[in-house]
Structure formats: C-alpha cells, structure tokens
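Asks: Next up: the structures, one after another.
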Structure I
Amino acid sequence: MRFLVVWLLICISFSSPCFSQENKIGNEFTFMFYNTENFFDCENDSLTQDDEFTPEGDRRWNYGRLHDKADRLAKVILAAGKWNAPVIVGLCEVESQQAIEVLVKQTPLNKFNYKIIHKDSPDERGIDVAFIYRSELFKPFDYKAIRLVDPLNPQFKSRDILQVSGIMNNDTIHVFVNHWPSRYGGLMETLRLRSLAAELLKTSIQNLFDEYPKAKIICMGDFNDIPEDESLAGVLKAAKSDNPDVKGELINLSYGWMTKPVQTLKNMYSWQVFDQLIVSDYFPDDKNFVKSMKAEIFDAPFLLEPDKKYGGVKPKRTYVGFKYQDGFSDHLPVLLRFQLLNH
C-alpha cells in the first residue's frame, strides 16, 4: 500500500501521464547528487553520536519514520529522473548500509535494481557518503574511500571522499562523491578544512589523469562552499567555463545557479549553492560519447514550502525543530542530464 501511495504522489507531481513522459525522455540519462539530511537507521551505534535519531532519542526516530523518509527520498529520485530513474545517485548524510538498503529495496526504487557502494567513515555523527547505481546501465570495476586527515589535528574526523570508476555505454566514467567539512564553528575557522578536502580531491583527480590521460570525471557533492570560494576556485581550480586551449581542466557546471532565485539550500534570507557538479572537460568535449549535457537544480514544487519567517520559499525538511513533518531535506538535489551518442 505504501508503494502505491508513493507512485500516486509522483504522478500527481506531473501534469502529463506516466507513459507519455517515458516516451518523451527515451534516451536521456541522469546523474544525481542528493544531500538526504539525516537519513539514519534506527540502531544506536555506541561509537557515534547518533542517539538523537533512535526510538528513545530526542527526535523519536523509529522504523515507521525511517520507511516514510525512504519513500519520500525515492519519490524525489524517481521524479528527478523523469520516469527514467537516474543511472547513478550520489548520496550524503546517510548513516549506514542498512538505511540505504531500505531506500533501494523497500520503496518503488526496487523496480530499477539499484546496487550500493558504501563505506563507513570516521565522522563523529556516523554520517557517510554513498553511491547507488542501476546495474544494467553502469558497471563499476573499482572504488575506494579516500580518507580526509588534518595534519595539525590527529583527532580530526570527517567524511571520506568516495571514488567510483565504471563503464557506461562502452566508455569509462569516474565519479567522486563529496561531503566536505561544514561551516559549523565559523566560516573562517573551518575554511582551512575545506581547502584540505579540495587538495585531497585535486590529488586524487591528478592520480586518475596519470593513469587515464583523458579521463571523464564528475565530482558531485555538498562542498559547504560556493563555486567562487577559494577551496573550489583556487585550490581545486574548478573553472567557470571551458578554455578550449587548455585540456584537462575541471569545469564547475554550477556557477550559473548562483543567480537563480532558488538555489540548493537556504540560510535565513539567503540562498546558496553548496551542492555542485564539476566535470573534467573531456566529458562534455567528447562528441563521440555525449550529444548534449545540462546541469540543473531539481526544484520541483513539492520539495519547497512557504518561508513564513524570511519570505519566499525554502526546502521542506523532515523536521521543523523537533517536530516531525512530511518533508524531504534541507538541500535540493542537483542533476546532470545528458544524451549519449550511441544509445
């Protein structure tokens, strides 16, 4: 019954019938990144600070709420794919393999045979990045969790960067899923940590280029900085646009979003672009592989609600304070839509 309700909700979100939508998109494919905001399982892990999200915790997080959250996340993923579910989805703020399995096996996503790549990170709250993929379309052959360390603080703990390499349409694609250190504690006080994450990602990308000189790379994630900040523009050197005279550049496809009235998350009055998509120039430039490519924020109306305090709209969250509601996340998903040449 729960699955049927979710499907009906998705259908209502679109004005045209399901089958006509499917026929329209045919050979369009989607890569997606989504900060799921506190997608915890219900078990109390004595090694992490997850007590808040347990049945006895302050938020009364239980199996009913876990499954409800999973259904809602599935609705977002399916709606974002326009009835052709995303080929890959990078996730962050997920606690465990158990929670992800609820998402891919016990919601309407189970029709798409998603497989999971996930590793526990040392994050103090126990939240990780993860990667799910449609196994008939993407064939991973290598993955690794890249540990972020602070040489000035051996006790520092954060999320790993997840690197996945796989085959799609007879070509190799490399994906990095990121959730960089937050600004909690102050913007300037935490800037160095995000620069460390940028340096780590940059080194990992260079290692790939050493092995695959024309690697098709996509970096997705919640970077906790905007595209023009030092970590991304200066350290990582993710450019605003492609310079045709320079090969091997990283292009940040998210720059244009900073002028949009709705961006990827909202802090009081201000929208910001923390969730981004960055590609190596070999990805869009290879006209033997991809016909067209477009990056966008998925800002469907059902993901938003009126912002009574600061005006306009804001993302509809699972909790308002400690009050549970039928929401999704404090972040909006970001999408890379593309058409393959030979599909």
Structure II
Amino acid sequence: MKTTGLTGIHKELGAKMAGFAGYEMPIVYSTIKEEHMAVRNHAGVFDVSHMGEFIVRGVDAEAFLQKISSNNVAKLKIGQAQYSCIPNTSGGIVDDFLLYKLADAEYMMVVNAGNIQKDWDWISQFLEGEVELRNISDKEGLLAVQGPKAIEILQSLTTVDLSSIPFYHFAVGTFAGIEDVIISATGYTGAGGFELYADNTYLIDLWNKVMEAGKDKGLVPAGLGCRDTLRLEMGYCLYGNDITDDTSPIEAGLGWITKTKKGVFNSVDIFKAQRSEGVGRKLVGFKVDDRRVPRNGYKILVGEQEVGFVTSGTLSPCLDIPIGMGYVSKAHSAVGSEILIDTGRKQLKGVVCTLPFYIQEE
C-alpha cells in the first residue's frame, strides 16, 4: 500500500490504520464518536493527502474541462472552487471532483484517491488543442482542518485574512512559514473550516504547527471513520457508494452541478432527457426506527416489494439514531414515505426524510 508523508506520525499517535483506496490511512485515533463531536464542536485535522491532484493549463484548458465535466467551468473566476462530476458516455459518473481556477487558463482538479488512474486515463482521451495535463498527486500534501474553531486556530499561522475567504473560494499565501499554500474554504464535513494544499516536503511541519496552534482550542487528529459519519450527516455523496459509473447525477440529486445548457459535454443528451422525462429512481435520505445500522447493499422494501437499495448508513453521533442514503423508485421517494430495510435477518422500519440530516448551529 502507498503511504502519505504523515503515516509515521499517525502510528505514533496510536491511530488504527487500514487500507483505503490503495493507501495505508488512519481510520480512528480515539473513537469515531469522540472525533466526530470534536469536529462539530471544536475542530479536527484530517490527513487527506491520498487525494489526487491534476493541473490543467493552456489556452484550450477551459474548453477541455467543459467537455469532461458536468458543471459550467466558464462561471469560475480566479480564486474560486467548484464542485463537479466527470460524466461517462452512458449517463453515469466516472468520479466527482473539485475544480480550482488558479490563474487564467490554469486549473487544479482534485479527484478521489481510488480513482486517480481511472480519472487520468478517462480524461486524457479527450485532450485536444493546446492543453497540458499534469498529475501532481504524489507531490501534493493535503490537510483538512474542519470545525467551528478552524479560523481561530489557523489565523495565527498566516497573514492571509481567513475570515475574508468565502465558502468555495481560496487564497494562495504563506502559511506556517510555507510559501504558496492553497488555503481553501471547502470541506466534506459541513462543519466549516479549510483545506490546506502544500508540497509533500513540508507536510510534517505543516501538521505539527497546526496541531500546536490548536492544542488549547480542542483540536484533535481525526480519522477517515468520522470523516464518513460527518459527510453522511450532511447527505454528501461518497463515490463508490452513493454515486458510481451506473448512477446519473440527476438521480443522485446533483442536478445543481449538471449544467445541460452550457454546451456539449459527455452524456448531456441523456441528462436533458432525464430532466424533461424524469428518472425512475432517486437517491434519498432516511432515518431508521431501530438501533441497527443500515449497510451498503441492503434491500429497501415497501411491503414485500423491493423498491431500492441502501448505499450508505451509519449511527449518527449527533442525532443518536441510524441514518442512511439509498436509491428508491420515484413512487416511494417523497419525504415521509415509509420503507423497510432488509438486513437479511430483520426488517428495519424507516422513513424518507429531508437532507441534510444535521444542520450545524452558527
């Protein structure tokens, strides 16, 4: 398995390590609930250096990105980030990703760790014109500092005014004495905070200085276990579970990043048809009236009829009830619809609900 520059530190801290997307990653340091609640109430720092980064530059970079992505790249201004997906040619999703506009005709794509090679191979086949594509995944380190105290903790490490960076915007500056750090007001937790992109050479120094700055402010190291519970409480999709090569962004509730009027891109005609004719199934959130957790692949029933399947599930640390997401037929997708989750041994009562499951208090 691959490692990040911080693997030694994670082991020194006693993290439970496991393989994830080909990397040895920290799953939990204390308990998932403790780390989850720390992020919701104070702050947590995640090593997410396993994520992939591609630089796209050249006079035809925007046209290339418009072809391979669902969102409207032309709307991006320098200093802005955009959530998008890479459609395949059959209406499914190759991956979801973040796109940063670094300069005129220069962008950075941030893709899921398990899809780095897959994404590279897919998008490379659409290269044309003056476009340079560079994979910097092995050179770039990434920390996510998430939680309501993130600004208070991090501001002492930079002269960049963190409070002036709007959501889904970023600044490039000196951070913790490291030059050219991308300080991005993005995240995957719904708790606020920043993602810090820096050269791997400086990753240990960056981690240590962030931890030192937060030691008296409730900052804890957080693993991928609570990263999953945090994102699920927000109803955020996880690639490989809630979105795949076989699910469309329209079915997944990602119509807001699928700009069918922007011009020609992969599967645009399929998405236009789904918009006008509707889809047969929808990704929904649901709560379970039980203590058992719904798991990926469990069947969803109405009476004895199978109407869908679970894609993600967990025991919500904030709500203290099992929650989940899954695809159900359109007829059973309305909020308030009663469903059953078939575990194989037991049927759990559930009800379709609005997303997100949890709303962070200001």
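FYI, it's all coordinate maths here, none of it is from the lab. Every value quoted in this text rests on a predicted model; they were computed, and no experiment measured them. Cβ atoms are built from the backbone, for glycine too; each structure is taken alone.
Asks: For FRET efficiency 1/(1 + (r/R0)^6) of positions 161 and 321 (r between Cβ atoms, R0 = 30 Å, to 0.05), which of the structures I, II scores highest?
Replies: Numbers: I: 0.40; II: 0.15.
Structure I gives the largest value of FRET efficiency 1/(1 + (r/R0)^6) of positions 161 and 321 (r between Cβ atoms, R0 = 30 Å, to 0.05) among I, II.
Asks: Computing semi-axes √(5λ) of the Cα gyration tensor in Å, for residues 57-136 alone gives 18, 14, 13 for which of I, II? Please list the in-between numbers first.
Replies: Details: I: 22, 16, 10; II: 18, 14, 13.
Of the structures listed, the value fits II.
Asks: Could you tell me which structure in I, II was used to calculate mean count of other Cβ atoms within 10 Å over residues 73-80 as 23.6?
Replies: Values: I: 23.6; II: 14.0.
Computing mean count of other Cβ atoms within 10 Å over residues 73-80 on every structure in I, II gives 23.6 only for I.
Asks: So, one more: Quick check: 17.4 is what I get for mean count of other Cβ atoms within 10 Å over residues 105-112, calculated from one of I, II. Which structure matches? Walk me through the numbers on the way to the answer.
Replies: Numbers: I: 17.4; II: 20.5.
Matching structure: I.
Asks: Here is a follow-up. Out of I, II, which has the highest value for FRET efficiency 1/(1 + (r/R0)^6) of positions 41 and 265 (r between Cβ atoms, R0 = 35 Å, to 0.05)? Walk me through the numbers on the way to the answer.
Replies: Values: I: 0.90; II: 0.25.
Max of FRET efficiency 1/(1 + (r/R0)^6) of positions 41 and 265 (r between Cβ atoms, R0 = 35 Å, to 0.05): I.
Asks: Right, here's the next one. Given a value of 3.9 for distance in nm of label points 7 Å out along Cα→Cβ at positions 113 and 289, calculated from one of I, II, which structure does it belong to? Could you put the intermediate results ahead of the total?
Replies: Numbers: I: 2.4; II: 3.9.
Label of the source structure: II.
Asks: With P(r) over Cα pairs in 20 Å bins from 0, in percent coming out at 29, 58, 13, 0, pick the structure among I, II it was computed from. Please report the intermediate quantities before stating the final value.
Replies: Working: I: 31, 61, 8; II: 29, 58, 13, 0.
Label of the source structure: II.
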